[in-house]
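Read through the structures below before going on.
Values quoted throughout were computed directly from the atomic coordinates according to the rules given, and no laboratory measurement underlies them. The shown structure was predicted, so the numbers you read here are calculated from the model rather than taken from an experiment. Cβ atoms are built from the backbone, for glycine too; each structure is taken alone.
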Structure I
Amino acid sequence: MISLFKEELSGLGQFLRRNGRETVVVAFATLFLVLNRYHPIGSERVSTFLYYGVFPLLVIVLVLRKSPIKFGLGIGSPRIWGFYVGVICVIAAIILYASSFDTALQSYYLKGDFRFLDYLWSQCLILSASEFMYRGFLLFGLKEKFGEGSILIQVVPFVLMHLGKPELETVSTILTGILFGWVAYRGRSFWPAFIIHLFINLFFVGIINWRYG
């Protein structure tokens, strides 16, 4: 019994060593997601920016001892991702306009004191950090081991973080999570995913509050 325990413990240790980088990325990403939920720091925008943006950067530099550029923080390949951003935003605008007639979405996103510039600033802060978490830290942190499979892995926490929002939106994040991941992977940068996500939020929330506010 003791020998079996030692054997299995040794096997676990070897597994963690073989997957050291991936273990660090997944463990810290999950920890930051949980801490942001249960122990927010200040306002939502500040807490998200710290847990999803600043802290993962510190892990990359101090723990993994890598350049953040290799985790999608650089400009990547604008020639490739610029095409995707343009096409996706046009298609998204059409879909979002049609979706804006959904009463559940209207109820959730209609704000009594909507100010576009305040919302823009808030979304820039929140989305730059959250997109870096999913399409930067997780995607590129797992890319070396899993290749294109890292696109699918980062979809799971992305979808789960939308639980509690309108069902139509949560279900749609399965597709958008894959799409955002693909664009970031192909473009070698998380920035195109941020641009698309920012456009979607500003367009959708803006049109609902302009029409019904």
Structure II
Amino acid sequence: MHSITLIGSDQKYNVGKIVCLARNYLDHIRELANEVPDRAVLFCKPASSIIGNGEQIQIPPFSTNCHHELELAILISKAGKNIAEDQAMSYIAGYAVSLDMTLRDVQTELKEKGLPWDIAKGFDTSCPLSDFISAAQVSDPQNLNLSLKVNGEFRQRGNTNMMMRDLPRIIAEISQIYTLEEGDIILTGTPAGVGQIVSGDILDAEIEQVGTLQVSVA
């Protein structure tokens, strides 16, 4: 079982489900020529997909086009169902830098066949995460600069103020479908600039006030 301890805290959270929000930045929707969704587009990753700072992404042999997607991660502090937006921020224990690794070729093939694309998102090592910091250490999570470099060159830049759904709405909408429990993680979507990674690449991700994450590709 994967567990998380907030930096500077003794409290441990056992990771439950990882709920991910797709299509939450308009520029990313446009770069992949997707439709703007009327409702939240959600998918889940297993806790076994998590790797930490300094670890390696393992691209499965059945894919030749793995993409990086930089995201702000939220750690849920307590259980809640049908959470009201004006109460949603009280359910956040902390924040981290995350990468939603995506097998784009596999995802595209499965979409074209009308099949679920969980394996394109939930494979082992598909969820690199930095350490989590306490929510109290972030002054305004809805105004944070995000950036990702691959081999020292910028690939993604954005700000959490570009989200189509803000954090309270994300939490409220997800809790209408899934009961959120202590230790659950939410990935909040990615800005434009997603692209392919290959063996030997080094990825350096940073979110203002939250931290940094470095992983490599095996």
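When you work out distance in nm of label points 7 Å out along Cα→Cβ at positions 55 and 127 for each of the structures I, II, which one comes out largest?
By distance in nm of label points 7 Å out along Cα→Cβ at positions 55 and 127, the leading structure of I, II is I.
Tell me which of I, II gives 0.7 when you compute distance in nm of label points 7 Å out along Cα→Cβ at positions 63 and 103.
The read-out comes from structure II.
Out of I, II, which has the highest value for distance in nm of label points 7 Å out along Cα→Cβ at positions 7 and 191?
Looking at the calculated values, the largest one is I.
P(r) over Cα pairs in 5 Å bins from 0, in percent was computed and gave 1, 7, 16, 21, 22, 18, 10, 4, 1, 0; which structure, I, II, did it come from?
II
Work out which structure the value 33 belongs to, where relative contact order in percent (Cα under 8 Å, 6 or more apart) was derived from one of I, II.
Checking each candidate, the match is II.
When helix-only ellipticity at 222 nm (-39500 (n - 2.57) for each DSSP H run of 4 or more, over all residues; to 500) is calculated, the result is -3500; to which of the structures I, II does this value belong?
II
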